[in-house]
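Scrolling down, you'll hit the structures one after another.
A short reminder: the numbers here are calculations on the coordinates, not readings from a lab. Note that the structure is predicted; figures quoted are calculated from it, not measured. Cβ atoms are built from the backbone, for glycine too; each structure is taken alone.
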Structure 1
Amino acid sequence: MTAASSPRRFVYYSIAASIITLVLKFGAWGMTGSVGLLSDAAETVVNLTAGLIALAAITIALRPADRHHAYGHGKAEYFASGAEGILIMVAAVGIAWAAIERFQNPQQLNSLGLGLGLALASSVINYITAKIMLRAARQFDSITLEADAKHLLTDVWTSIGLVAGLAILLVFPDWQVLDPIIASIMALNIIRTGVDLIKRSVGGLMDDSLPKDELLLVNEAILKHADHGTYFHGLRTRKAGQRRFIDFHLLVDGNCTVKESHDLCVLIEEEIHKVLAEAQITIHVEPREDRKSWDGKKVGGLCKTALKNSGNSQDQKK
């Protein structure tokens, strides 16, 4: 993979944007003394840290499989998004603490107009960067890029809400309590984002199955080349970074030759790759006439009937 086509390039955009906005937001806080703007600046520190973690994770995830990691290094991305979620939570606690202190000791804000202008400028930078990264996340199917981009977008919307709220103080400067109130609302919103990232990371590390729409695509690909007497069960799926792992048992006529069974498997694999390009597929062929082949309950996973019904039911013996 060339540098131009690597997802690492987009993480560098995030790091650069975080450094620029870090300077702008701490400058805005230094001029105004606003705890709301301080909370916004603190989140940018988290953005920068998360970008560095994302760079390390993607670098590891792109490594090819080796003797010690036969399935590749894709799960490194889940560690990165989980770490980012934790960092977001830590930042939210710090923001809430600063807000509580400001409730107890209200302060007059200075140079508010210029400070809000710097905050808006940083939001524009983050918004453009986040949109570029979201497109890259879809292109490379990267949860790390998606997490980093969504984190930047969270920063954008909280900054806009902060600026809108603090702008009221330009008209009503005595409403100083509005500053810590806005900071508290921002902290709650940031916590929600952090929890969502942690949940998704845990799901990836726990080998959650592919989403129902992708399972149905696999089902259609199998049935497209299997005749009415061919069944499958034990469909097990998981995702690690960009790679999807799919394995299942294919029950065919016991009179099929090895070559005929192999050719059928190749057709099915090619069909799946048309819709899930990064899939690594393992097919175990069994004769359908043998009672021992009907071991769906023992193997686990799904069968085609379960897929048609809900996408979540366990395999049932036909």
Structure 2
Amino acid sequence: MHNYNLLDDKTIQLPCGVFAGVESYTCFPSGALEGIRLSEKNMLVTHVGELVPAFTDNHRRKNKYSVEFYASGMVKAVYLEEQQEITTPIGEFPAELVTFFESGKLKRFFPLDGKISGLWSEEEEKSLAIPLHFELPFTKFTAIISAIAFYQSGDIRSLTLFPGEVINITTKYGEIEARHGFSLYETGEIETMEPSMPVEISTPIGVISAYDPEAHAVNADINSLGFNKEGSVIALTTKRNRVTAKTADGRLLVFSPFEIVNPLDDESFITVGLKISFDYNLRTVNFLCGKELTELPLESCEFSLEDCM
């Protein structure tokens, strides 16, 4: 199923417009156009403004399509020729990469999108960034960001921080310093965040030191410390605590962080945090150790915690 017409060797027509100077293109297995690389300047009209897709190369650029499409022919992503201002639901922002929902509404934008390599360092990339200021009900900060994602409604889905940036977020457990970023419910409450250091969190089974040493931020859509809309903790990861549960039938179950071989060198070991989550409706607690998940009732078990570091 084609979603495009070839007008000539270098011109393609799609539902979203006509592109000239098409250097190459790729299709889905279905035959629909997936992406194009351009060698001439084009102008694309979108919900965020008129965008100029990338049409030149340099050592900082990633190997990406100039424009990527859904199978329907609607624009999925635009890799810009240079950073330009776009119009978002929360104001004007600079962007180098913009992604869209199939409806055409803004999904995510990246102020910078350079390729970190031996030819271009993270420090060089950061030197191009401009710190941005945000004021939200739970935080006020100025920091360099990597991306902001939105719901189709236009409300913020998540905000991803540039590596090394930290901000303070106010929660019912006090102010928590966060790295990587945070995600929100569509109604605006904090959904998840990534603590930058161990933080003591009061839970239904005791006070637990929440921190995931292995957390990596491709984006901040999902983080280790999670809350319900009322602000109560529903998920966390701990590297410091071991939990012992005594069940109603007298069994003793022990849940703790564990070590695995470091995949980077296959010799050293790294500690993987214990993942704990709570369901306040079912009144249960879940422990995830590796791939093994154990669910226990809160009321009929006795829980004790100890420091395992």
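One of 1, 2 was used to compute mean count of other Cβ atoms within 10 Å over residues 147-154, and the result was 18.0. Which label is that?
The correct label is 2.
Using Kirkwood radius over Cα pairs in Å, for residues 91-234 alone as the calculated read-out, with 18.7 as its value, let me know the right label among 1, 2. The read-out comes from structure 1. Tell me which structure, out of 1, 2, gives 46, 39, 21 once Cα extents along the principal axes in Å, for residues 35-170 alone is calculated. Source structure: 2. Name the one structure among 1, 2 that relative contact order in percent (Cα under 8 Å, 6 or more apart) of 18 was derived from. Answer for the origin of the read-out: 1. Assuming -23000 is helix-only ellipticity at 222 nm (-39500 (n - 2.57) for each DSSP H run of 4 or more, over all residues; to 500) as calculated from a single structure, say which of 1, 2 it is. Label of the source structure: 1.
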